[in-house]
1. By the measure FRET efficiency 1/(1 + (r/R0)^6) of positions 9 and 97 (r between Cβ atoms, R0 = 30 Å, to 0.05), tell me the structure among P, Q with the highest figure.
2. Once distance in nm of label points 7 Å out along Cα→Cβ at positions 25 and 113 is calculated for all of P, Q, which comes out largest?
3. Of the structures labelled P, Q, one was used to calculate relative contact order in percent (Cα under 8 Å, 6 or more apart), giving 24. Name it.
4. If mean projected area of the Cα convex hull in nm² comes out at 17.5 when worked out from the coordinates, which of P, Q was used?
5. A value of 4.5 was derived for distance in nm of label points 7 Å out along Cα→Cβ at positions 57 and 273; which structure in P, Q was it taken from?
6. Figure out for me which of the structures P, Q the number 18.5 belongs to, where mean count of other Cβ atoms within 10 Å over residues 177-184 was derived from the coordinates.
7. For which of P, Q does mean count of other Cβ atoms within 10 Å over residues 153-160, calculated from the coordinates, equal 18.2?
Structure P
Amino acid sequence: MAIHHLHEITEKGSWESFTPLLERGLFLQSFSQKKLYEDVGQKTWLFECPATAGSSIRSLVTKVTAKRGTFLFLPYGPMCDSELEENSLAQFFNGLKELTRSEKASFIRISPFWNETDAAKGILRSLGFRQAPLHMLAETLWLLDIEKPEEQLLMEMDKKHRNLIRRAEKDGVTISMSRESESTERFIDLHWQTVERHGFTPYTKDYFRSQVREFADSGQVQIFEAWWQGHLLASAIIMFYGQSAAYHHGASSSIPEHRKIPASYLLQWEVIREAKKKGCKIYNFWGIAPDENPKHPFYGITHFKTGFGGRRVDLIPCHDLVVHSKYYLNWTVEKIRKWRRGF
């Protein structure tokens, strides 16, 4: 069906040439991410809407079907190649409202990669958005500028981190890189140990397999593995996209003897070094806890990430645009879930 204001892009080259996509390293808005969503059974589109003065607004949009309700989701979208402009965004979301109704969904959910400013929040309010009960993606990020020399990066991290990197090297930890299916399966096995240890809800195993497969063809993913005496101690799925590298998934062994070896510190340092070789400007450690709430899923990993040096970036929280009254059932379920989780 034709949708007012929106043009669907189906050609990879046209989509991947969009400047904000590459400058911000938004692999969740990439053509490969579209293929990943389709692999796991989600209907997905790539839309463009003309904006003022020859600029444009773009976003990957995926349909999420859950027991609590069906909605359209924009992971770190929409992207704008100029300043946020209310009239152009209004046209974009008016088009998405048409799609929402035709897909029998009840609302549009966005987790925009926009800095949390009063101006951005004001635009969302004017467009009719309301803050969502839950977050979908990391909203408080930890970013490290890796254009600096390695010696400077080492000196700017916590002394303890620096010492643990050296200790891991002394203990004989080695780091390998791979995109082979065997390394994906090893990551999954280790990830499930981590899930059992921390009790969080993981992505499905097929999601991990599809992510590595879809991004591997473009050289945009690597699995880093930390080995010690023939044992796999830690593993991480790292995304290399545009000007950024991102620590998207991590896992470590639950065996007590293995946990005494600081393998994860050396693994992260080798990721940073590889990202520099690839010409990346930023290493995105992904989410950290925004406060000292021990119930937050990123609470335990926050010191580990921030100890490497860098800066905190706060993004606009997840927001919803209501299209149908069925939304309020979803809102109620998520509000209760948030209360039970405590964050």
Structure Q
Amino acid sequence: MGDLKRLAFEKKSFDGFLVMNEANMLYLAGFPGAISLLIPKDGETILYVYSVNYEQAKAEGKEFTVELLKRKENLMQTIARKVAELGIRKLAIDSLSFENYRMLSKGLRKKARMYARSRLIWELRKLKNADELELMKKAGELASTGMEAAFQTIALGIREYEIAAEVEYAMRRNGSWGTAFETIVASGSRSAFPHGGCTDRKIQRGDLIVVDLGATYKYYRSDLTRTIVAGEPTERQKRIYEIVRLAHEKSCEAAKPRSVAREVDAAARQAIEKSGYGKYFVHGLGHGVGLEVHEPPTLGQESRDKLRAGNVVTIEPGIYIPGFGGIRIEDTLLVQEPSPAKFTKAAYTLKAKR
């Protein structure tokens, strides 16, 4: 909380910060399930919760005052009264719906001005501290356990959702608090869909199978993708896999502190384009990971971000050919000197283990 106050109050001269984004509240308060967090320049931070989360907030939250909001009570009116009581005149806000903005503006009656300043919290969340990195390392280990289960499970005739079930069970059994997102097991021609989901399709001989999974550990997430073949890979499959593998290696090497994010993307894109498959790399190279699976910084062709030590990002080049299938390789890694540290460590191979 102190770092946010320094950024918002000392550097930007705000005297209050209203936090409405769920992940931001979790980051600042250490507690999920709150409805709002009001941080004054002077005085105690106030966490607003409904009765269903009141006792948990008092038990698990960090240093703040827990205020119980009744179901029929209007949150924006309550906040407006508190803002006036605290003498807040410049109120920074991370996110607010139009309806809530309208109601809060009416409640403040021009006694305080509101400013959208979500970037102030992102400046903190993008750089993971030592405690966060330990949790993310564990989330990466759990994802790697899940991918090992995928290599062990894939066989002819098994359905995509059965593979996903074994993956998620393995992660849960070893300590995961849940999946980081909906597990993707996209096989055959469906593997050419980057977000192909998971269906009841049965695995057939020669299928490319894109397995994209992630684990959550104490609210922090990981993201990992491997592509596996049911049976013996064809020469074309192996050739395209090696192109993606090279693109992955080149971009991992480029992901260093002070690197321009779009240039890291370019390192992968150039490797794929040189092989003649440039038009089949249809998405950005990667994204930040943390309390959410998609966070800044963004690694893409249009990105204006610059990597910094302490960023945790994904590197996930892919080639997706309609009618043939897709191949993606993805890891979650920590940007640091002299080279990045991978939190996910599954095998780089097309071959299943059954």
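1. Working: P: 0.95; Q: 0.75.
Comparing P, Q, the top value of FRET efficiency 1/(1 + (r/R0)^6) of positions 9 and 97 (r between Cβ atoms, R0 = 30 Å, to 0.05) belongs to P.
2. Values: P: 1.0; Q: 2.8.
Top value of distance in nm of label points 7 Å out along Cα→Cβ at positions 25 and 113 goes to structure Q.
3. Values: P: 24; Q: 15.
Label of the originating structure: P.
4. On the way: P: 17.5; Q: 19.1.
For mean projected area of the Cα convex hull in nm², the value 17.5 is produced by structure P.
5. On the way: P: 4.5; Q: 5.1.
Attributed to the structure labelled P.
6. Details: P: 15.1; Q: 18.5.
Going through each structure in turn, the value belongs to Q.
7. Q
Coordinate-derived values only; no laboratory data. Predicted model, so just to flag it, every value in this text is computed and none were measured. Cβ atoms are built from the backbone, for glycine too; each structure is taken alone.
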